[in-house]
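Next up, some structures in structure tokens.
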Structure P
Amino acid sequence: MDSRLRHPSQPVSFRKLPGVWNLAAAILIAAFCTVESVAQTNESQPKRESVPVRVMGYYAWWMGDVWKSTDLSLYDRLIFFTLRPDSSGRITETHGWPEAWEGLIDAAGDAGTAIVPTVAVMDGALIRSLFTDSLRSEVLLKEIMDLLRVPDVDGVHLDVELFEEGSAAIRDGYSSFVEALDVRMSVEFPEKDLSIFMPAFDQSGIFDEIRLAKAADVLVVQGYDLHWLTGPVAGPVATLRGWKGANWKSIVDRYLAHGVPLDKVVMAIPYFGYEWPTESDEVGSPTRGPGQKITLIPVDSMLLPLIQISALDRIRQYGGVRDSISGSPYYVFESEDGWYQGWFEDAVSLREKSVFLRESGLGGVAVFLIGYDGGRLDYVLRNSFR
């Protein structure tokens, strides 16, 4: 691959971003409309130099051909989501990558946008089998190196998530795996980079932030699900401040305390939200059950009818409110079976996050997922984050 098609002709270091309520329903809708017109690293090995990643975006296989109507030039890097290995370490679930996605790969190249596949492991038993068994780990390493041999692919993204308490063996095994991958990439693919997804707060205990930060070029840190789908209370999905420490400031402080260089940290922002059944209309009300995922506008994807609720439609019907503490918008309404609250992100809340990003010295932002806004937040990416 000629990397000059996508990146500056000379490799450069990963850089920081440049320095740069109540609302009536009509006002909130107007705000949306204006958006349309965001083993330790072997020190003897040569370390890859990162490309300047400022705005990243996850593109999910279930979004189909939405990329054809997407301004890919808004993104420095596309993360194709997702490929998955089996218990042997072989990557068996590819969703057609790369053959079925040659059009997307070519379009990214034409836009000057790098593209990388995601290798995701999110099952507890699978995580244990892959990262505590050297033979399975070696198989997965070889599989990932084969992914990197695909023409016009600029690296790889790892997404390991454990939703239960882990062990020291998994923690050490996963760190050693990432370090081994880093060394092999430095030798065979020094022009390609390694990014890894990291939790906001490591409740599983399997992430060694210091070792992983040394091995990876970019850490994509989860900036969402601070109130989650099955959570006990309703609230902002991507909290900027307040809310008993479940916020971006606390996340950044945690990584800073671990000695992670903040210019390596890219915060993932949600282009989705949740609507919960709640006990009352009060902010932070306890939930009456699991919520439903919502998007800014109706989304045409292969996951329908799982995503049916449009935040804009709800705002038009019930009006909107902005939480002055977190900066996030929400709506409240009462149905026959009780109260509901929906929380999401809009142009205003994302602009506030861009200010926080610059002031904190973070390395960038990653959209999850491209297409969930129907392009209505492109203006924010272009003018606030870039």
Structure Q
Amino acid sequence: MSNEPFRLRAFILPFYIPAFLWSTGAGVILPILPLHIRALGASLSQTGVIMAMFALGALLGNIPGGVLIGQIGKKRAMMTAVTLEAVLAGSVVLVRNHWLLAPILLGLGAAHTLFFIARLSCFRELVPRERRGRALSLLGGETRMGSSLGPVLGGFTAVGIGFHATFLLFGLFSVVVFLMVWAFVTPDAPARQRAPAQTGMARRTLELLREHRQVFLTAGFVTLVLKLIREGRKVIFPLWGDAIGMAPSGIGLLFGAAYLVELVLFYPAGWVMDHWGRKMTAIPCLLLFSTGFLLLPLARTPAPFFLLALLVAVGNGFGAGINMTLSTDFAPHGRVVEFLALWRTITDAGGAASPVIVGFAASALGLAAAAPAVASIGFAGALVMALGVRETLQRDGPVSGTQPAVE
């Protein structure tokens, strides 16, 4: 580890600007994709199935992606991922059958998770533990800003030029990210200095899960819960706004305001993580989130609904970067990439399960009862975080991380 002081600004060119561009590019196609699928002749149910392929690709690609990173290195993996994104985005222009979009979205999901894990592994290696909260909350903030700008660009591009142009724009963003990674990310160690190619992927994954079962049963459960309620908000809050008579434009404006609140809080959240500990953001995040869900049935008019949406936004903003921070804190030396891939598989499963759980709860109990049901899951996560997860901010012992080469 270098004796030179760690400088967060050294990450601007290799990581933060590419993160913003990467998320902007992905966001460009978000509002357009279901419309394009429908324009190719898909029914509503078929559109839902095809849209789900992205999440499925991300879920299935986590562990194989971790193996690939171990073989070719983090920088090459990131370059491979964005190259694949650019090729797949460009191929959409040639597609005339909606079902052919399914394997394309499956591949985009796998490429997305490959890039994410490789980049997060770089942060685990380069950022000292006592600065990791700020570094990763800033990364989360950059990603959210890009995700906010992307749909706006995509909408204007689709209206002005056409649906196909949005996918080409996505590919262009991927090309720019490739160039920045190639130019500014520090190369991995030569192949001969890295671990040999990994074999027995399933066996090694089960071994890792068994060795760190306590972490996955506690901290892993907490992050799964957080992912579940974050995704649940996207379903329950718009439906509740519609149920109390709000127009779609009003609901969209509300979510825009909530998003701004989250952007304001992401760096303070990282500062709290690095000075007071990871629990001091994770627990308030879960409590505020859950309280918003619990009180939602009482919001019968737009004004209290707006206040609860802002309360949940404060909770979500306060938890910016906590998932990535906990995963890198707990990742064991020598098996960082495998651990992060397994961790992301668990959290992705929570995200994928959330709409199903919320849908069944709303169908069986009604929307007014589904919100408190989700709240109970969030409160359970807060309890486990408070009592079952050890604090990972350690100032007195050795910390992992090295000084980045870019100065």
Structure R
Amino acid sequence: MSDVLAGIRVLDFGRYVAGPYCATLLGDFGADVIRIERVGGGEDRFLVPVGEAGDGAMFLAMSRNKRGLTLDPMTPEGREIVRRLVRTADVVVVNMPAPALASMGLDYDSLKAEKPDIILALATAFGSTGPYAHKLGFDAIGQAMSGAMYLTGTQDRPQRAMATYSDYGTAMFLAFGVMAALMERQKSGQGQMVEGALMATGLSFLGTYLIEQGVRAPNRIAQGSRSQQTGPADVFKCKDGWITVMTVGDPLFRRWTKLIGEPQWLDDPRFKDDQGRGDHGSVLSERMALWCGQRHAAQALAELEKAGLPAAPILSPQQAIDDPQAVAAQFLKPIEYPGLPKPAPVPNVPVRLSRTPGRIRARPPTLGEHTDAILAELGYDAAAIATLRDKKVV
């Protein structure tokens, strides 16, 4: 088995999610990813602390298969290290404002001057053009400005998703773009800039609703977890917990009416198609809620499965970790890390290739764990490295 990206070096100057997770995905498939952090550690290393040294869950989720280097790129010596690193690299991943990139020599023109075929993967909040290009943002910005937050929750209070999908989605789009740029470079020998934006990701993920709004202008409003386009599709409370049911298309609707004993609804003009069932979803949800309320969750799920209807329990985070499907499919991988009281359930490689799969080869690095080794690869001897440490450059 060979790693698809073996021989590709990625410099991860990213922060938080969109940049670092792009680098993580590339590392999963064999790239040599060097995570560059501030000498004292970046703030994203310590978010949601779980380790004795304050190392956080976000960092652990983003940093498998990476080597760790600490660096102050604003010093003359640090700038020289950046230049040497870039000359050895294929991809540079960043998500910082343009002025910060320029000051660190990480803007595309500076990178290209050092390595003409370099690929720059840039994550931004709003893109590099337009009236908002200079603004900063986190995941919630992408959710808010795509229309998604408006349609989530209730009419009285918009709701963001706890899963930071604008961040992760931007990272995935970036990784996809980097792979395309690497393929193109094999033909042309040239690098290029790959750009993703939180707002663009949010708009992409909400595309169905945006197209409908642009063409038909239904001016939809939030209605909780109930689907806008079909039904019954909602969350329902059983005697001992919550489940979700998704009924889409005529065959599933026929099975559902049979299951709950409402065959006459097949001839009801309100429910003639998915959109009609979505428009009158409150009626369907009310009936399904009555059915679920008379059953324990396991019983309801068993009957739904027997009827061929998609449904699932609504799990807590601990239940998600312990779920037999997650365990059997190895969707999470226990990873040992210094200072943790027990292994961390790190999400495994999210996409599987049958012949050349990605894999977790190494745990996340401790702060600056590989600094000396990386500097030695760049030509610094032990005395030079000691001097850099004394000056707090690394």
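Just so it is clear, none of the values below were taken in a lab; they were calculated from the coordinates. Remember, predicted model here, so these are calculated numbers, not experimental data. Cβ atoms are built from the backbone, for glycine too; each structure is taken alone.
Comparing structures P, Q, R by distance in nm of label points 7 Å out along Cα→Cβ at positions 220 and 372, which one has the largest value? Could the numbers behind the result be given before it?
Values: P: 1.2; Q: 3.3; R: 5.8.
If we compare distance in nm of label points 7 Å out along Cα→Cβ at positions 220 and 372 over P, Q, R, the biggest value is for R.
Tell me which structure, out of P, Q, R, gives 83, 48, 42 once Cα extents along the principal axes in Å is calculated.
On the way: P: 61, 44, 38; Q: 61, 53, 40; R: 83, 48, 42.
It was calculated from structure R.
In this comparison of P, Q, R, the computed figure 14.4 for mean count of other Cβ atoms within 10 Å over residues 268-275 is attributed to R. Here helix-only ellipticity at 222 nm (-39500 (n - 2.57) for each DSSP H run of 4 or more, over all residues; to 500) has been calculated and equals -11500, so which of P, Q, R was it run on? Here the read-out was taken from R.
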